[in-house]
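Asker: Take a look at the structures below.
Laboratory data are not the source of any read-out in this text; all were calculated from the coordinates shown. Keep in mind it's a predicted model, so treat the numbers as computed, not measured. Cβ atoms are built from the backbone, for glycine too; each structure is taken alone.
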Structure 1
Amino acid sequence: MSHIRKIRDIVTSLQREKLSKERELRDAQRENDRENQRLFLGLIDNLDNLQQLISKSDKYLTLTDPGAKRFVNTLGKIEKGILEQLGRSHVTPIDFNQGDEAIPQTSQVVDTVKTSEQEKAGKVFEIIKKGYFYKNKVLRFAQVITYTYQDENSPTSHVIASPSLP
């Protein structure tokens, strides 16, 4: 009888130890995920800067110059490489475009633009910063400007018919 009791005690002790190690492993995985998220957010911020540089390069560079063309092409390759690496790490862009409905689960409205067209209300006027998922959870909300409807007959209305930002 005492052998059975010792075996039960050993099994119970091993089960407790197993549960403890599983908890430690889950905690370590959560901490690793948090560290990865911080790393990815920093990388995404740098990607934003790179994409702004690429989008403005035609304004500031003479793209007839072969050196300028190579420079812009190199920036594009760097952007593509970063996006591919993020994808391999389960970080993917939130896919929506200008004119789509702003979705609170994936976007943060940072400003609004008035419109007299009621059907545009709540739709994205401009995407300020792209949003990203990490393992199917929002890593960074997209920052957007949306349309807000204001009746042009309203006495306090100042409606922008064709809105444009600087």
Structure 2
Amino acid sequence: MQNRAGLNTCHTLMGLGTYALLIALDRSKEIVIGRLGRFRFPAGFYLYVGSALGPGGLAGRLVRHLRADKRLHWHVDYMLNTKRTRIAEIWTVGGAARRECHWAHRAMRLPGASIVVPRFGASDCRCTAHLIYTDRLPDWTTFASLTSDQIQRWVMK
């Protein structure tokens, strides 16, 4: 199955796993993020890390993130609900292990990484945030090396 964003829900996405959305923001924008409040997001790239360990697995979670018509539930839904953002790439790894916190910590080691919104995506853990900002396009091979995971890369059309 292929959705309008070009993501093929093939065999590698049918199970459980961890993912990162590489979100591009073309210009600085103020965005209200649910109960977290209003924040100024600088132009650049954002790596949002999450897990898909429930029903539907990676395929269900990623297709939901790519849909425009959805109820705003997670912090990232509010960010993706603006016309200025687009998902540029998706990085995934399969498995039932909860890796999202490990990925968030490792993403902070990327060149120029910083946190714009404390607690974004991290309301159910002790991480500073699961959304990491960088002013330059992060390299997925560097990120894969930092995590020590065999990461699949999906480039959006």
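Asker: One of 1, 2 was used to calculate relative contact order in percent (Cα under 8 Å, 6 or more apart), giving 18; which? Write out the running numbers ahead of the final one.
Answerer: Details: 1: 18; 2: 29.
The value was obtained from structure 1.
Asker: If P(r) over Cα pairs in 5 Å bins from 0, in percent is computed to be 1, 7, 11, 12, 11, 11, 10, 8, 7, 5, 4, 3, 3, 2, 2, 1, 1, 0, 0, which of 1, 2 is the source? It would help to have the intermediate numbers written out before the result.
Answerer: Details: 1: 1, 7, 11, 12, 11, 11, 10, 8, 7, 5, 4, 3, 3, 2, 2, 1, 1, 0, 0; 2: 2, 10, 20, 24, 23, 15, 6, 0.
Checking each candidate, the match is 1.
Asker: While we're looking at this one, here's another question. Going by distance in nm of label points 7 Å out along Cα→Cβ at positions 39 and 79, which of structures 1, 2 comes out largest? Present the calculation step by step, with values, prior to reporting the outcome.
Answerer: Numbers: 1: 2.5; 2: 0.7.
The structure with the largest value is 1.
Asker: If you don't mind, there's one more thing I want to ask. Out of 1, 2, which one gives 1.13 for Rg/Rh (Cα atoms, Kirkwood Rh), for residues 55-126 alone as computed from the coordinates? Please report the intermediate quantities before stating the final value.
Answerer: Working: 1: 1.13; 2: 0.94.
So the calculation was done on 1.
Asker: When helix-only ellipticity at 222 nm (-39500 (n - 2.57) for each DSSP H run of 4 or more, over all residues; to 500) is calculated, the result is -5500; to which of the structures 1, 2 does this value belong? Intermediate results must be reported in sequence, preceding the final value.
Answerer: On the way: 1: -18500; 2: -5500.
Only one of 1, 2 returns -5500 for helix-only ellipticity at 222 nm (-39500 (n - 2.57) for each DSSP H run of 4 or more, over all residues; to 500), namely 2.
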